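Engineer: There are structures below to look over.
Throughout, read-outs are computed from the coordinates displayed, never taken from laboratory work. Worth saying up front: this structure is predicted, and the values here are computed from it rather than measured. Cβ atoms are built from the backbone, for glycine too; each structure is taken alone.
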Structure P
Amino acid sequence: MGALKEVFFSSSNEAVSDFVGKPNILHCDACTSLGHGLMEASCGGMSVIILYDGNEVKKISIFSRYVFVYAAKPPGPELNRFTGTVTSIRSFYSLVRLEVQVGDNLLLCEVRKERFDDMDLTVGQEVYLILKLTKLKVYH
């Protein structure tokens, strides 16, 4: 068994990645301080708001379980909300894993099977995503 960082970020064993989940890694092109402890990071066509600690941000990660998927536009503020296209759907036990193209990023998302069935999603369909701010991990 590898170190925790190796297992999450560069596991070469697909079964391990399927079991523990693999985080989405967004590479930051540019960052702008918004004040009040927030920063806007430009990541391959996505403008992501993150908590700012004063250091340069190179990458952002978020696990697929914290990328929330909706078939219709959800109400609420526009903070870390994106529109994308479903590119693949794969069932995995009680979960369905989706890949969604947003800008230059291919995001892995997890949806409970029951919720997936209610949304009736298909490959090629446009969906709405919310990235949970407090679950975004910043790398310098």
Structure Q
Amino acid sequence: MMDIHAILKQLPHRFPFLLVDRVLELERGKRIKALKNVTINEPFFGGHFPHRPVMPGVLMLEALAQAAALLAFDTLGVTPDDKTVYYFAGIDGARFKRPVEPGDQLFLHAELDRMKSGIFKFKARAMVGEELAVEAELICTMRRIA
């Protein structure tokens, strides 16, 4: 539904911090399903952990937030510009259920729970196959900067 070229037009993130490779499903105002291919070439694996590479939990949450941002922008019908920043405002109930390792495909699911006064609340989860890797409620906001 959205390839890397379309994602790059929506998100300001770039390597090594762009954590969404493809959008597989997008239902405006409701939900998104996106994909992060996790490879041994990720720069964080060199130090986390050299003897057993595992994707850091905070980066799994970041990947979910990036997918949620794509849903938010689509819902609003906007393409952010250089003066728009999309921030985390909160993370509730984060639970890590399974390590994510090189070779895994991380499927990112976010559902828009509530949108009010520029604050977005999402129910989010990331899966590897049929296994839950992480779940959380994400609170995000979009702000104009000078």
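Engineer: Check the numbers for distance in nm of label points 7 Å out along Cα→Cβ at positions 29 and 45 across P, Q and tell me which is largest. Mind dumping the intermediate values first?
Structural biologist: Values: P: 1.0; Q: 4.2.
Ranking P, Q on distance in nm of label points 7 Å out along Cα→Cβ at positions 29 and 45, first place is Q.
Engineer: Same structure, new question: Work out the source of -3500 here, i.e. which of P, Q gives that when helix-only ellipticity at 222 nm (-39500 (n - 2.57) for each DSSP H run of 4 or more, over all residues; to 500) is computed.
Structural biologist: Structure P accounts for this read-out.
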